[in-house]
Structure I
Amino acid sequence: MKPIGLKEKNNITYINDFSINDLVKEYKTPLYIIDEKQLLKNINDYKDSFKSLMFKTNVVYASKALLTKELTHILSEKDLYMDAVSLGDLFVAKSSDFDMKKIVFHGNNKSLAELEYAVINDVGIIVVDNLYELKLLIDVTNRLEKKINIMLRVNPGIDVHTHVYVQTSKLSSKFGESIFDDEIIHTLISTLLTSKYINLIGFHAHIGSSVMEAEAYQLEIEKMVAFQNKINNEYHLSLKHLNIGGGFGITYTKKNKAMPIPKMISKVIGYLEAEISKTNSLISDVYIEPGRSIVGNAGVTIYSISQIKPTYGMKNYLFIDGGMTDNIRPALYEATYEVDVVNKLSENKEHLVDVVGKCCESGDIIRKDALIPSVTDQDLLIVYCTGAYNYSMFSNYNNMLKPALISVGDKVTLWSRREELSDLIRLFK
């Protein structure tokens, strides 16, 4: 839950030997911080664990969790793939000199402009979601006379124990087509086989986000390997690539501990090797998409505290200078985070509060029922595990300013500057 670089010495809280107080003096609050050493550890854990002598392995970073130029440079150095879900994602990746052949382009409603950009810029794999999109892509590749590798996104119909908003493989999901719908699968494959520019290399499935049980992947792997084998046999194909998605969970709270990356991935490798061997599958390349688990626990957010406000209803509110604009997840799907007071990590926690922001919404709550020590308006609050889906989902609601984003390792690097007031009107005429 806490990044490995976080420690307290003489009642001063540090991240990799840099005082949080000093960082705040330079970059203000709210402030997003990435512990670069935790980030690199997570990447290395995946690279070291996701290996097999039976097939080639590829780790695909989820750009929707967090995407900046500096981060893409780290991904490039570590030889990771990266996914994209929009024209903006593709543009940022290309502007960051990321190898576009290592892009996996997702999305359930890709536009003509997005497909054109992907084909023109030699995106490595386009994951086609549906028949409408496939026909658009065929038109694009015919017009541009350019070949492209694709996967078809399918739903194996697995219900995992996550919030309903992040379940992505139920048969009613907006993503992909059901593996049980023989008619649409036949239409998709028959249609793409008419194109001389589209090369189907395999299938993609993603069962959800914040998945904590390895057994869910065992069931997915069994279904997907069998399905790919069936398609190969029925259509006389030699599909060798399989993307099983990922969405591996992280430990957000003390009550909900995630399986360590090496343990989870070793189980996944075992399931894959057993099923591929048992079925004599042609699969030679397997992709996983770790999602938030690469960057999530590497990030923290720092806020300035103003006061604890008691109410007539006996509820105590801890006021901070950010809120749902810089962390929408509690309001969006009741996500829960652990918090501490900077420089008071070891003090007795005797005050029960709801941590709330300054936005004009009753749902602007970062954490309900948090125990904290006594505080003053000179104190700072640290919220853990905010590396994923906080910076990337920021909004300017109430004309709040986007915080700075920095990484802290052996040095401090500014990944994104803090917005200024003038930024709020830069699009106005």
Structure II
Amino acid sequence: MFIVYNLIYIVVLPIFILRDFFRNGIGDIGFFSKKFGLGLEATDEPHLWLHGVSLGEVKTLTPIARSLLNKNKNILLTTTTNTGYQELLRSFNNNKNVKILPFPYDIVPVHRRFIKSFKVNKIILFESEFWPNLILQKSKKMKIISFNTTLSKKTFSKYLLLKSFTRKILSLIDKFFVQSQEMKNKLAHFEIDQIQVIGNIKLYKETYKTNIDAKNKIQKKIRNFSGYIVTAGSTHKGEEEFIISSINKSDNRLIFLAPRHPERFNEVSNVLSRSGLKWSKFSKINEVTNEEVILYDEVGSLFELYLNSNLAIVAGSICYEKGHNILEPIFAGTPAITGNKLENYREIKSAFCDSKIIETFKTQSELGELIDYYEKNELQLKRLDLQVKELNKYGDGYEKIIQEIDEV
């Protein structure tokens, strides 16, 4: 099965290479070559290797990395996406104990170069990052941890079809810190028992840290607008149209649209141009004037945008079916609502949405009614207080978790 996997990977590798080579901002030769393990700076110090696939996972691993740095660890940080890479540079680029690189292609000699160059003695993979050729490089002196582990229903079904292959890979991981009992039960299908249920790390306040520069930049542009600000965060294709069609026009209302993927900024610009609404790109204005909608064409600062809003619509759950982090706005001090398609957040949905602490919507009229309802400040505060009280029931023992990771 390993031979089949590698043959398939080699066939699709040119597609990955083209994608990375032409990706805006990081598609240069230096970045590209490092994905093949070329031009790495060797070190004499052992490193912990932390990997998160995209921006959301990077923001999750950032406080973990900071805690480990406080224990005088040297860290290699990798990510797959442009936004994740830029966030790592912003957070750690001046730290001499941190190396930041793009995640390499899943090729055995490439992983060996990474491990040898940085004397990797522990690898921490976030959520569902299980790369066979990387995990197979495990030695007796190396530990591998899966942290905040989760599997979607679709991925779990695929793993069951390849049960023997999956079991061989997962059995090499020394410890799973999983999000839920449900996830622990899934791993039991592969005869995995080195599991600890810690809950979703996104429930821990340490995961969230305000970027003061980003916060101030937003505040400066909205300083002359005293009305009702609604932010639709992490939108996917089709969701922008859904949201703007739900808006009842008001001179005292401003909607921010923050697409999940920056490569969609032009697409969303075209949607707004056809809408008949007054709109601008955030990057093109010095301050809000008469806009009804602002396209938030910045990356890595959605938390700060939520912080400056009166209501958050967490998208990725309207047309897209996986959902995004519905707790982030609450940590920013803003009440949240969301669509009802939350495949990747089923446990959080059960705790927060099924009880209507975070209200969900299915139709445009339902969304429009929620937007109208929360225009009153006292209703915003009442809902936020309810959401914060529920949130405070979770997320104890963060430092204990860090200690347990360190002890594996």
Structure III
Amino acid sequence: MTPHQLLRDGHIEAVPLAEIARLYGTPTYVYSRAALLANYSAWRAALASHPDALICYAVKANGNLALLDLFARAGAGFDIVSGGELARVLAAGGDPAKVVFSGVGKREEEMEAALAAGILCFNVESADELFTLSALAKKLGRRAPVSLRVNPDIDAGTHPYIATGLASAKFGVPVAEALELYRWASQEPSLRIVGIDCHIGSQLLDPAPAAEAAKRLLALADRLTAEGIPIEHLDLGGGLGICYRDEAAPTVADYLAPILAAVSARKLRLIFEPGRSLVGNAGLLLTRVLRLKHGPVKHFAIVDAAMNDLARPALYDAWHEIVKVVSSEAPSEAHRYEIVGPVCETGDFLGHDRLLALAKGDLLAILSAGAYGMSMSSNYNARPRAAEVLVDGHTHRLIRRRETFADLIAAETGLS
């Protein structure tokens, strides 16, 4: 799915974005139910030859309860990286037996909550975590299902901030250490070895690195099997990229083809952890032009969304297509605008050098914002977070109300 396939003639599905803005204000995140389910179905279809494969949606991409509920009803599992994300999954009706728990810094209370919930697997990322989990499970009289997240030292060819499979990354256990840790875990009665896991990065556009990672995990699985340590599943992570601008993003089937070829002869359950490819191009951020500012060097369009609403441009210098949805006046002269927000930072931008004919009050759509948009938003500059709306055909519903000032200070106390 490309960015422009979501937005047609100012509509998402059959709902005009102008109506969304009128009813809920701006900035507002808007998602398409049809697009979300179509993206999930593409994964399911690509894995038709592996009917027991589990698609664990990466909650960090977008954790809204309505979206989690939608994916749970479609049969998805969930990849979580915190106790808070586990609580979200459970609140949305997700099945804990379909949850894998990743993350390098799991707290003991988070581990305890996951054990009590009965999750499918802990993706363990260090020797210390393995020892801590073993001791905690023993204390609680439980047996923890574990998989080591193996760092295969593979360059995924993505942004350095989202490359997770290199030896220099904080993630996972080095391949050279994994075998000895599996041997240790196999002797611990409080642990149950269930799989091997890896995740080499996000926004991956070339399937070759992921296929190579799969081969390295299979070599480890063969070694473990030879030593009498059976493996039930192979978790190959997520990371499939999407088209933001002009990237040649592979289809799910094309991305998975070399990976599935590598594992075709094995009787192992496959687990994948997609996030961005399920929600990224299924959502956009709706914003309105507050004012135009023409300078001697640059032209600025100051909008009511900002870096606190969508952090990716400021954080990664990421590109999001920005299109005019509704004009408030007759078309004006086109300029190359810096699309910026009201936050008091020079780095508060949503797009550089965009050729647009704009007027004050124009409604804009920032595309490809369904992933890592709302989930990374903040209250910087004491700005309430945006509303979220889910469109379904001709109908729409508010799935998160806009925050108020009362929400911002509800957890704080004064000195008196």
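The numbers here are math on the coordinates, done by the rules we state, and not lab data. Computed from a predicted structure; not experimentally measured. Cβ atoms are built from the backbone, for glycine too; each structure is taken alone.
Computing distance in nm of label points 7 Å out along Cα→Cβ at positions 107 and 379 gives 1.8 for which of I, II, III?
Values: I: 4.6; II: 5.7; III: 1.8.
Among I, II, III, the structure yielding 1.8 for distance in nm of label points 7 Å out along Cα→Cβ at positions 107 and 379 is III.
Taking distance in nm of label points 7 Å out along Cα→Cβ at positions 211 and 291 as the quantity of interest, name the structure among I, II, III where it is greatest. Numbers along the way, then the final one.
Details: I: 0.8; II: 1.7; III: 5.6.
The structure with the largest value is III.
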